[in-house]
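Computed from the coordinates by the stated procedures, all read-outs in this text should not be read as laboratory data. This one's a predicted model, so the numbers in the text were calculated from it and none came from an experiment. Cβ atoms are built from the backbone, for glycine too; each structure is taken alone.
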Structure P
Amino acid sequence: MSTITVKDGTEIYYKDWGTGQPIVFHHGWPLSADDWDSQMLFFLLRGYRVIAHDRRGHGRSSQNDLANDMDTYAADSAALVKHLKLKNAIHVGHSTGGGEVARYVARFGGDGSVAKAALISAITPVMIKSATNPGGTPMEVFDGFRAGMANRAQFYRDIPEGPFYGFNRPGAKVQQGVIDNWWRQGMMGSIKAQYECIKTLSETDLTEDLKHINVPVLVMHSEDDQIVPFADAGPLAAKLLKNGTLKVYQGFPHGMPTTHADQINADLLAFIKS
């Protein structure tokens, strides 16, 4: 296994395949680098160097008692980029990984290491409902996520069987292998890290991060996203970016990089080549 050890002693697992311009993939909660299989293979076969890591406490990275916050996630990403000596990279983040990309690019991407970024079904700019974000998701929803962790094995069936992939929609074609793979990835990680990440993904305000990003960013979001509702995410993030483009999808689920990989991969490739 390929790992790096960051400054607090946490081991971060990563995959690094191929040559050419690097694309770095940042996964969502509570998954792992494996959630990018479709994208990794697609871009590898087209001559890109593809890299994905397991966020601390997730997948094959260390299960320790240390920081599970967005600042640390971004710093871990920066440590990996430095270790691999990446330049002119494209960073792609899904859901919580989109928040990780926004903070990483804003804080560490001004040295030529980042060429472009893509935010897919991302938590940006901020999810939680508040006086300053009245269209956000109520705290009760995230409290429900925390309560579900009391029976994580069942909860990690309920999410992919339902809203994550839109399998709860009338006429949806349920893919059991996709559900099983989501469960497998989630159960690999630390329940402590995943529990604490719920607060991070819901309450981290990435507004200022988005404002400070100078590179081109593609914001990809579906109007039928049941996990990160469209109206309070994609359009707002795109408006905050200096060089942002919003790509809107109809009827795609939150987990569209998996269920609609052909379309998402084609749109990412077009953006990267543009």
Structure Q
Amino acid sequence: MTGLATALRTLAVTAAAGLLAVTGAVAAPAPPASAAPEPKAPREFVALGSVDRTILQEMRYTTAHNFVGEPVDGYRQPLCILTRPAAEALHRAQLRLLARGYTLKVYDCYRPQRAVDHFVRWAKDLEDERMKKEFYPLVDKSRLFADGYIAEKSGHSRGSTVDLTIVRLPVVPTRAYVPGEELVECWAPRRERFPDNSVDMGTGYDCFDTRSHTDDPRIQGEQRANRQLLKGALAEQGFVNLPEEWWHFTFKPEPFPATFFDFPVARRSVAGH
């Protein structure tokens, strides 16, 4: 119990103090006073940090290190927001993983509809391929809709879907992405692709490739075992994996199975919840 308590305290400090350094994100300025009031989240939504301070947060869409190559609309702050049942289920999974020497790390949680709209606009701009080499090296951008990589609606906007991985303890920080740096294929060997303190899952996060399918037969050995560890820990708590993405899980039953929200990812959206 003492070892687990120490791990919890250490992760809480790491998650709180290192979040902005890990993501490299800078909060956007507040909207002008004359702007229409922003929608707020229903009370069923919470900041993950208010439920579990030890889960690491590396919110990729507040940074330029994603398949779009720039911060995504609607992500005002590097903050994981989820429905409370999903957040509490992640907390239970985290406790079990901590006891085994691991911690969860989230890449994306609730996603506003305006962010999904940003993805759609980007996918239709066939000339913008600045991040192709890393995130979709073998996929023609004109095929992103047909192949299911981009859609006009996302389960993330319902608030109970999360993209995440596991990190071995003790946590080694991940360096920040430098815009314009040389890109490496997301399915390259771990020592070659962009460094991530995640255990080796066989591909990086948001890799548009069939190697990202959770049970792709080319993924074997330690990489396959790591995927199964993540899937098993979350399945025990009610999460269902999307077979095409090893990192994508939805808590069931969803509190909002048919509602796609558009409040921004910001502390004010869940203030007081």
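Summary of values
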item: Which of P, Q yields 31 [percent of Cα pairs over 27 Å apart, calculated]; result: P
item: Which of P, Q leads on relative contact order in percent (Cα under 8 Å, 6 or more apart), largest value; result: Q
item: For helix-only ellipticity at 222 nm (-39500 (n - 2.57) for each DSSP H run of 4 or more, over all residues; to 500) computed as -12000, the structure of P, Q it came from; result: P
item: With mean count of other Cβ atoms within 10 Å over residues 170-177 derived as 14.5, matching label from P, Q; result: Q
